[in-house]
Structure 1
Amino acid sequence: MDMELTDEQRAARQTAREFAEKEIIPVARENDEQEKFPAEIVKNMASLGFLGAPIPERYGGAGMDYISYALVTEEIGRACSSVRTVLSVTTSLVALTILTWGTEEQKMKYLPKLCSGEIIGCFGLTEPDAGSDAANLSTSAKKGGSSWILNGNKMWISNGSVAKLAIIFAQTDKKLKHKGIAAFLVDTDTPGFSAQPIKGKLGLKSSDTSSLTLEDVKVGDNALLGNVGDGFKVAMSGLDNGRYSVAAGCVGICQGSVDASAKYAQERTAFGRPIAGFQLVQELIADMVLDTEAARLLVFQAGHLKNKGVRNTRETALAKLYASEAALRCSNRAIQVFGGYGYSNEYPVERYMRDARVASLYEGTSQILKLIIGRYATGIGAFT
């Protein structure tokens, strides 16, 4: 793997950095305090091609390689994880899943709208009683002629209240367990579909998180994404993409923690000198740098495999596990460098920590990712 960035990759990173500095960072604190969804930022982000970064140009995307996509996601994540969440879900979980599993008609119908920001997508997998156990879905899909009737509830769905398109996973035959699951493309204005925003979150306060309710939602056969029984595989491939962008966003939190801490340590004085001159402060910052570089390299490793088009479940799990835990460590150390100021929202490091906490929970908890990695190491699955 060539570690030297191409001109295109450096340009993508620079464009994302300038956008983040100009449009995201100045309002990130206010949006967090007010739990305000960053609709205008998302619209402007889409105009730069970021929402469709790795989607081919023929479907309205920017046609970026996966390293470029990671660099863009890192810069957005460094500025605000709530904005990064909109990017990750719409692009990785929804658009890339349609690109992989959709018919040509489905791709042409939905991908240009997702890439342009005309519509936002959500990924309806998690349920009140089915999180890590994704095969144990209660949402049902009953066939009636050339239509399907969907009933059930989804929980903790990012973008749920603002999405115009939802990928809904439902069980067609409980006796078949995971082999009976199907994935459906559902327009959220379909009768019987509703979303309820969830408030009171620890972090990601300006992103939308909702519960979804489906009451006799009727969709046609053309809403099937893949075939009946493919749903579990559709979900797992989507999570491989989602985990990649979460990992890249967590690298952004790590880098933001380094940048903020190094700057503050040079400006803050104690005992007549900048605190950057104290060995234990340098140790805190050095540990952050180490975590940041290691996490970024794991993301690049996964991105390299994605660029080659080969399976990367193991490498993506490694990247997401390490980067999410590293983001929490880095943000915690950054608060220590800032002292009492780090405990207030005068500086971004407290928001980094709150936003980082969820990354080890969604799209595969750290424990589930360890089981995936352990299965590859031993050849023995923990669930069978």
Structure 2
Amino acid sequence: MSGAILLTGATGFLGMDTLARLIDRGDEQLIVLVRADGREGARERLAAALARLYEDPGPAQARVRAVQGNLLEPGLGISREDRDRLLGSVDRIIHCAASISFDSPLEQARATNVGGVARVIELAQGIAARGCLRRLAHVSTAYVSGRHSGRFHEEDLDVGQEFRNSYERSKHEAEHVLREAGELPTVVARPSIVVGHRASGWTPAFNVIYWPIRAAERGLLREVPARPDSIVDFVPVDYVTDGLLALLDDPEAAGTYHLVAGEHALTAGELAGLHSSLVGREPVRLVAGDTAGLPQGAEAYVPYFDVRCGFDDVRMRAILQRVGLEKPRPIDYLGRLIAYAHRTRWGKRPVSRQAAMDLVS
């Protein structure tokens, strides 16, 4: 009989979608590590996440157990009793939790993204010492590539790159910690920019590519400092979850895998033109320059419209081919992302994941 799956980051976007998919599989014990004040607080945070996923979260809640913990604390802040239970029951770990802010001070980002990984590894080593660990799946980002120009391959990590922000740098450093952890059955998933579900558009978070698109629709952003041929690589959350679970299940998977649009990625010029045709507005102008003078908040996201790096995903495509999955093309689902954003007034009228899916089923 399979052991339990421990999921971190279940209250975040990708973590919530992963949790829903694991619940829908219906045949596994699920434990989520939740930052909270006390066990009751952990249960309440889990219940809030499930309410964003399901119209009736009761049946799902019965299948998941919340454990209070904290990436910043020694031993993940897990009580001795809970730790003993985890060591005796968990055989797979999915580590989605991270600080995803682009403007956090570097030491703050490192505390969560690097220190947190080290503490998850420590727990994984304890499980492995009992001979039970089947997989540690860590979610990184394709943008450990930083400002690298040219191809960035799945086996690449240090290519002399500089970084746009503390998020990229800290995730890069976290991968080094994983590589130095010794013999653990580890896989690293590197998604590019994660956007809403390809069929329903569902997302609880409207950032990165959404922010400039919304600002352009409101007339707040008329020019973007980017070249028309810059690469804007984004992927729907369900594709990332597909890939992550495929890596979790494949006994032969090992190392690093890109979950990216790759050859299907739009250029900045194509994205601006496609958005313009979908909403009936003049496209933003792509101009030479820097982020000075942009609306407040734009400076964090606009650099991702001026990326000179293309991502290779040969290894990931081989895994997906084995399970009969294909990579979606952004041009086929961008309209659904924008329609969902408009329908929910950019998140002001939130819709559960289930309700959003019901609209397209």
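Numbers for the structure displayed
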{"quantity": "Structure from which 4.1 was derived, mean projected area of the Cα convex hull in nm², for residues 240-279 alone, options 1, 2", "calculated": "2"}
{"quantity": "Per mean count of other Cβ atoms within 10 Å over residues 184-191, the highest-valued of structures 1, 2", "calculated": "2"}
{"quantity": "Test item: mean count of other Cβ atoms within 10 Å over residues 72-79 calculated as 29.6, pick one of 1, 2", "calculated": "1"}
{"quantity": "Given 22.5 for mean count of other Cβ atoms within 10 Å over residues 160-167, calculated: source structure among 1, 2", "calculated": "1"}
{"quantity": "If distance in nm of label points 7 Å out along Cα→Cβ at positions 80 and 296 is computed and equals 2.4, the structure in 1, 2", "calculated": "1"}
{"quantity": "Answer label among 1, 2 for the case where helix-only ellipticity at 222 nm (-39500 (n - 2.57) for each DSSP H run of 4 or more, over all residues; to 500), calculated from the coordinates, equals -16000", "calculated": "1"}
{"quantity": "With volume of the Cα convex hull per residue in Å³, for residues 120-271 alone derived as 141, matching label from 1, 2", "calculated": "2"}
{"quantity": "Read-out P(r) over Cα pairs in 10 Å bins from 0, in percent, for residues 112-207 alone, computed value 14, 40, 30, 15, 1, structure in 1, 2", "calculated": "2"}
{"quantity": "Top of 1, 2 by distance in nm of label points 7 Å out along Cα→Cβ at positions 32 and 176, largest first", "calculated": "1"}
{"quantity": "Highest-scoring label, criterion being mean projected area of the Cα convex hull in nm², among 1, 2", "calculated": "1"}
{"quantity": "Per mean count of other Cβ atoms within 10 Å over residues 16-23, the highest-valued of structures 1, 2", "calculated": "2"}
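Each value in this text was obtained by applying a stated rule to the coordinates, not by laboratory testing. All values reported here derive from a predicted model rather than from experimental measurement. Cβ atoms are built from the backbone, for glycine too; each structure is taken alone.
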